[in-house]
Structure P
Amino acid sequence: MKRTPIVILALLSLIIIPILSGVALAADRMTYEEYQAQLKTYQDREQAARDAIVAERKAIDDLRAQITAVTAQIEDTWNQIFAALGMTREEYQAFLASIAAIEARVDELARMSPDKLLENAKELDQLEAKVNELLALKVARLTEPHDRLTRLAARIVGLKNSLPKPKNDIYSVLRGDYLWKISGKKDIFSDPWKWMRIYSANRTEINNPDLIYPDQKLRIPRQFGRDDHLVVKGEFLAKIAGYPEVYGDPFKWTKIYQANKSGQFLSDPNLIYPEQVLSIPRD
C-alpha cells in the first residue's frame, strides 16, 4: 500500500512530460498558414524590387535619350556658331592651339630669373601685341578663348611690370679719357664705336660728348629696359615707332623725339646714330 503513491507519480510523469514537450515543439513550429503568409511577403518584396529595376532602367533610357537630344542640339548650335564666325571646327581648334602655344611660352618666361626675363623684354611686347591681335578677332568673343586670352594679357602685363630696372656700372673718368677711349677699354665694351651708349646713359650730365672731366662718374649701361631702344644701322624715328613692341604706329615718332631732344643728343629728328640709346615713353 505504501508503494501506490510512488507508482501513481511515476505514471503521471510519463504522461505529463511528453505532453509538455509536445507543447514546446508546437511553439517552435510555423503553421502552414503562417508559412504561406511569410512566403507571400517575400514574393511581394521581390516583385517590388523587379518593378523598381524596370522603372530605373526606363529612367536610364529616358536620360540617355535626353542626352542624345541635347548633344545633337549642342552640335547644331556649334555649327551655327562656326557658320557665323566663318570658320570650321578644325580652324577653331587651331585657334585654341595658338593660344595654348602662347600660354606655354608665357609659362617659360614666368620661370625665368629677373635678369634673364629682362633680356626677353621685347618678346613680352611681341606676345602682348599678338594677344591683343587675337582678342580683336570675332572668334575671341567666345567664352573659352576670351577668358584664356584675357588671363594671358593680364599675366604678360604682370611680367612686364616685374622687369628690373636697367643695370649700369660706374666708371670714374681718368685724366686723358674721352668717350671713344673709354668705350674701347676691355672692361667696358672693347669697342670704341659704342661710345654713344655711354653718352646716351649720361646725357643729362654730359652737355658736350667731347668734353668730360677727371673724376667724373659715368654710368656704363650693361642692360637696357623695355623703355629703351638701342639704335642699329638703318633705323630712323618713324621706323622705330612702327615696331610692334614700341608703338606699332610710325606716325608716333614725335613722342620719341620729344622724349629725347636735349642738347646735342638729339637736336635733329632726322639724324640718329647707331648705338644711340633712345628713351621710349609709355602711355
Structure Q
Amino acid sequence: MRIGIVSIPVGTPSLPPIGARIAHLARETERLGFHGLWVTDAFARGRATLDPFLMLSAAAVVTSRIELGTCVVQVPLRHPVELAHRATTLTALSSGRFRFGVGSGSTKNDFDAVQADYERRFKTLPASLETMRKVWAGEAVFGPALTPWPGTEGGPPVLLGAWRSERWINLSAKVLQGWISSGIHTDPEDLAIGVKMFRAAGGTRAVLANVFADFRPNPAMPPMAHVPKITLYCSPAEAKDRLKRLEDTGLDDVLIVVPPDDPAQLETIAGLIT
C-alpha cells in the first residue's frame, strides 16, 4: 500500500510564508519517499484557503518524481472547459504527474459563493466529466475545440471522490481511473464494503484520503464541522497497526494529512512505512 501526504495549509501569520511552506513540504514529501502530495479544495468555509491548482503548480516546480493530486476538486463549481484547461496545464507543468481527484461537492456555502446550483451537483458532475473528456481529446464542445498541449492528450488520470453507492463505484471503476474514499466521513466497516464493491466492478486503484495524523499528546483538531472517522491520532506504534488494518481492506493508497503547524511529523510518518 502506498502512502501519500495531504496538505491543508492554514493562514496563520506566525508561520513562514505559505509559498515557502508549500515548497518545503513538497521537497520533504519527495525526499522521504512518499508516493505523492495531494491538496484539498474549499473556499467559503469561514477560513482562508488557497486554490488547489496553484498550490500543486508550486509543488511541481520543486519536485520531479512524486505524484501531485487533488482530493478532491469540486467539479460543479467550475465551467468544465475552463477546468479541463487548468488540468491540462498542471499535467504539462508536472510532466504527467498530476492525478485529478474530482467530486460533486458537499458544502452549500461553496456553491452559493459562485452562484452554482447545489441541488443539481450530482447531475452536473458526470456531464462535466464527459465534457472534459472531449476537451482532452481535442473535440469541439460548445464552440471551437481547445488544442491539447503536446504530451497531455487524453488528459490526466481521473479519480472520483464519492460515497460507495453503486452508481459512483461503477463510474469510478468502469469509466475513470480510480475511487477516492474519505477518512473524514467513512468508517472502517463501510470502507471495506466499498473496496469490495469497487474491485467487483473492475476498479484498479482504491484510495483513502484525508486521514488526519498527529502524534502529539494533545492533537490539533482539524478546522471542520465533522469529527474524522478514520485518523492517526495515536502513538506511532498504534498508527502502524491502523495502517496495516487499512492495507488489509485492499486499499492501494492512504493519503495522510500532516499537521500544518508541525511538518516535522513527516519524519515520523515516513518511519511507519519503512
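Just so you know, all these numbers are worked out from the coordinates, no wet-lab data involved. Note that the structure is predicted; figures quoted are calculated from it, not measured. Cβ atoms are built from the backbone, for glycine too; each structure is taken alone.
Some notes on this structure:
- Which of P, Q leads on percent of Cα pairs over 32 Å apart, largest value: P
- Read-out relative contact order in percent (Cα under 8 Å, 6 or more apart), computed value 13, structure in P, Q: P
- Test item: mean count of other Cβ atoms within 10 Å over residues 75-82 calculated as 12.0, pick one of P, Q: P
- Read-out helix-only ellipticity at 222 nm (-39500 (n - 2.57) for each DSSP H run of 4 or more, over all residues; to 500), computed value -19500, structure in P, Q: P
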